[in-house]
Structure 1
Amino acid sequence: MWDVAVVGGGPVGMFLAAELRRGGVSVVVFERRASAAAGHEDGGDRGLQARTLQLLGLRGLLGAVRARAAAEDGPGIADFTGAPGDAAPPEIAELVESWGTSRMKGHFAMLPLIDRDGTLSDVPGQLQVWQDRLVEVLAERARGRGAELRHGLEVTGVSDRGDHVDVAFADGTGEQALWVVGCDGGRGVVRDGFAFDETDPAMFVLMAHASLEPTGLVEPGVHRTRGGLMFVNPPPGEIVVAEFDRLGAAGRGPVSRAEFTAAVRRVSGAEVTVGRFDGGVRVTDHARLAREYRRGRVLLAGDAAHLHSPMGGQGLNVGLQDAANLGWRLASVVGGADAGLLDGYERERRPAAERVVRNTLAQSALLRTDPHSEALRAVVAELIELPEAKRHLAEMVSGTATRLPVPPDSHPLAGTFAPAPVLAAIDDAVRPVSVLSEGLPSMVVRPDGYIESVS
């Protein structure tokens with residue numbers, strides 16, 4: 001019997017497996033895909049935010065991830081690589097033109113968070129890396145630490161038996177584990193039986209590698225119209241179409257040529273036809289948040305626990321931080337600690353996901369193209385240029401504002417991510433440890449890098 005079975009071999013599942021192996025527990029990952037490289041149709045999420053980069057640095061993974069990112073050549077923002085074009089609104093044109101520079105600190109609803117005067121120099125930018133390449137790095141780490149990775153095995157259900165969990169597979173076989181963690185995404189099976197708070201989608205996005213005919217009727221660039229948004233890459237490239245409030249538009253399954261053509265026509269207002277069409281994918285701003293992250297011996301992490309719009313590139317990052325928070329706790333419990341230690345996982349990570357759900361819904365509202373929303377967007381664009389507002393949003397989107405809940409009379413450092421000299425002292429820690437670093441007070445620091453207490 002395994003100590004822990006992780007269902008889902010994406011970045012969250014692989015990182016969690018590596019974290020659990022740091023604590024010495026036996027762990028197996030079950031993934032329905034044939035291999036780590038057999039990934040998403042669109043390559044998957046690709047923005048790693050500042051707090052995640054700090055976490056990867058703590059684990060000695062940042063160099064490998066940067067090397068994979070440097071070896072890639074692909075879209076940087078919203079699957080768009082071309083010039084913004086004459087039709088692009090000024091703020092989106094500036095966003096596209098500034099992407100990848102050191103002054104770009106992210107965006108909020110595609111309103112650029114640009115460090116114009118150096119006051120945000122302490123907020124690191126993000127790193128673009130295809131999710132499938134990230135999975136390869138994390139899978140190598142998990143395997144190297146002794147985790148067993150089983151690809152091509154589809155989990156169809158889990159059953160908590162009180163003292164262990166049964167895991168059933170599509171081929172009729174099964175396995176057992178003391179604990180199961182669902183990292184199998186928003187459509188996975190482990191989340192079955194959990195209750196969720198949900199918000200219906202209002203933004204509907206279709207993405208496809210396609211060409212439009214006749215050539216020149218819809219120019220390459222960014223288009224914001226009363227019908228929605230379009231990112232048109234120079235052919236042959238990807239086209240992204242976003243619409244709002246289309247009842248019945250939240251379909252599932254493959255995107256057809258006819259469906260994609262109709263969306264392009266509605267947003268562009270041009271009677272174009274789709275020539276080359278290599279198939280497409282769909283994304284919405286449907287939001288869902290688990291009311292509890294643990295039921296008995298079954299836990300959720302990543303998209304299985306929280307699902308929201310990809311706006312701002314926060315979802316993957318929140319999931320990886322879930323894994324860091326849960327890994328040392330669950331390893332400790334397997335090693336004999338009281339299971340109540342797991343309560344802190346939900347207590348800390350659910351509010352973090354709740355904040356992301358809230359800000360991504362706000363971003364969806366600001367992207368709308370009706371007159372009322374356009375007026376609101378213009379006011380917010382002005383407010384964003386206030387130094388305090390820009391810092392607040394930059395730190396929120398980058399994850400650097402994340403802080404553990406602590407008593408109100410705690411030391412200012414309590415609950416924050418530890419500074420670099422302290423992190424260097426907890427490299428091999430698998431439990432919270434006391435650290436005394438020159439020029440800093442004595443503190444207890446957790447394996448995930450957060451300061452638990454200061455004395």
Structure 2
Amino acid sequence: MLPVKRVRKMADHAVVIGAGVGGLLAARVLLERAGRVTVIERDGLPETPAPRPGVPQDRHLHSLTTRGSELLERFFPGLDAELAAAGAPLMDQTADVVTALPAGRLPRFVSGITMRSASRALLEHHIRLRLRANFRIRFLERREVTGLMTEGDRVCGVRGRVRGGGGEFTLPADVVLDASGQNSRAPRWLEELGYEPPRETVVNARLGYATRWYRVPEDFDGDWQALAVLPGWPENPRGGVLRRVEGDRFTAVMIGMGGDYPPSEAEGFLKFARSLPDPLIYEVIRNLEPVSPVYGFRNTANRRRHYERLRRMPEGLLVFADAATVMNPAYGQGMTAAALSAAALEDCPGGRGFGRRFHRRQVRAVAPCWTASVSSDRQWAGEPTALRRLFDRISGEVLRLATEDRAAARTLLEVKNVLRPPAALARPGLLIPALARSVLPGAEPPGTVRALGRA
């Protein structure tokens with residue numbers, strides 16, 4: 001049974017558009033505020049863990065940060081144990097992962113910062129099972145929402161069509177939450193109703209990636225669960241990840257920045273892996289048995305739609321997670337951002353103006369994920385200013401310190417996993433030596449690296 005909090009009900013019926021991770025989390029939280037919840041999904045939903053046609057990223061590697069895992073476990077107690085029972089390995093992000101940065105490899109030690117390595121299909125499957133068991137939630141599959149219904153300044157439902165020639169439908173609702181992802185039509189729906197659409201902030205590093213799945217050999221005896229080679233601006237636009245997931249499979253991902261896209265065919269994929277600045281991934285996958293073709297993906301721009309700035313918006317309409325803030329999926333922040341949006345929705349006071357309050361809270365909640373995603377991409381998105389080049393040099397020196405000192409590496413991973421804010425990387429014990437090295441190459445203020453552990 002889901003641990004639903006008792007709060008003041010604000011709706012008899014809530015509609016959620018989209019049954020991805022964001023939509024499922026939103027449905028879980030709306031159970032606390034509505035008598036009934038209906039989730040509308042374009043695809044048919046599989047009965048087993050399997051990719052869906054409407055989710056092109058399904059076949060690629062997905063990451064869930066430590067903070068994201070904590071929130072999912074709070075919303076769905078016992079979920080982590082279910083993923084473990086399904087074979088998803090738990091990995092310590094320093095002890096079980098070999099990470100090669102441009103300046104060197106991160107130290108290997110037990111950090112306690114962990115990740116459950118599960119495919120998106122497996123995660124969605126287990127969350128759906130939990131929600132389907134609640135009689136107050138229903139799923140309407142193979143239906144596409146085409147517009148909003150309104151009464152005055154309030155949303156009162158949705159209209160749409162049944163895919164496959166099944167005709168049109170309408171569905172009354174007190175609350176409509178759009179969790180349809182980066183292809184959300186909410187801006188167009190607002191224009192159709194006479195409202196101003198949100199302005200957008202876009203950061204596009206022209207990043208592309210390609211994925212292939214491999215079988216883990218029966219005699220595999222590596223002392224790692226994952227390998228990562230990260231790109232380094234501006235000299236090296238290429239990187240990659242190899243990670244073990246459920247089903248005794250490895251997922252290999254090749255990443256190219258600034259338009260240096262990895263090929264989507266087998267021979268080119270291996271050649272790209274061989275070209276990485278550290279050979280550790282290539283040396284493994286060249287001897288592995290592939291169990292899939294190569295899947296490519298290039299729609300990776302960061303895009304923030306500023307609903308929080310709109311002066312007018314229909315009451316009862318909420319735009320949720322990556323329908324409002326799309327992040328480059330290569331950085332593995334999307335599912336965590338959805339969980340943070342769900343927490344913001346749960347804590348937002350009801351009443352008139354609920355949508356405005358929620359959208360503002362959502363922006364604050366996902367800010368660490370947005371910062372993590374766009375900070376790196378801005379390096380590749382255009383010609384940097386002199387100030388930006390200095391900032392990037394300092395950031396590079398912070399990464400160099402992380403290869404030399406365990407405390408620095410831990411701070412880096414805590415920020416990446418949304419356990420600490422990005423400002424933690426600007427604390428004196430990191431910033432002073434990084435700044436010194438950036439301005440005076442070869443300089444090392446006495447004792448600064450040793451002091452990291454005490455900062």
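If semi-axes √(5λ) of the Cα gyration tensor in Å, for residues 355-402 alone is computed to be 28, 14, 8, which of 1, 2 is the source? Let's see the in-between values first.
Working: 1: 21, 14, 5; 2: 28, 14, 8.
Checking each candidate, the match is 2.
Using the calculated result 67, 59, 39 for Cα extents along the principal axes in Å, pick out the matching structure from 1, 2. All intermediate terms of the calculation are to be shown ahead of the outcome.
Working: 1: 67, 59, 39; 2: 67, 49, 39.
So the calculation was done on 1.
Read-outs throughout are calculated quantities, based only on the coordinates presented, and are distinct from any laboratory measurement. Keep in mind the model is a prediction, meaning the values are calculated, not measured.
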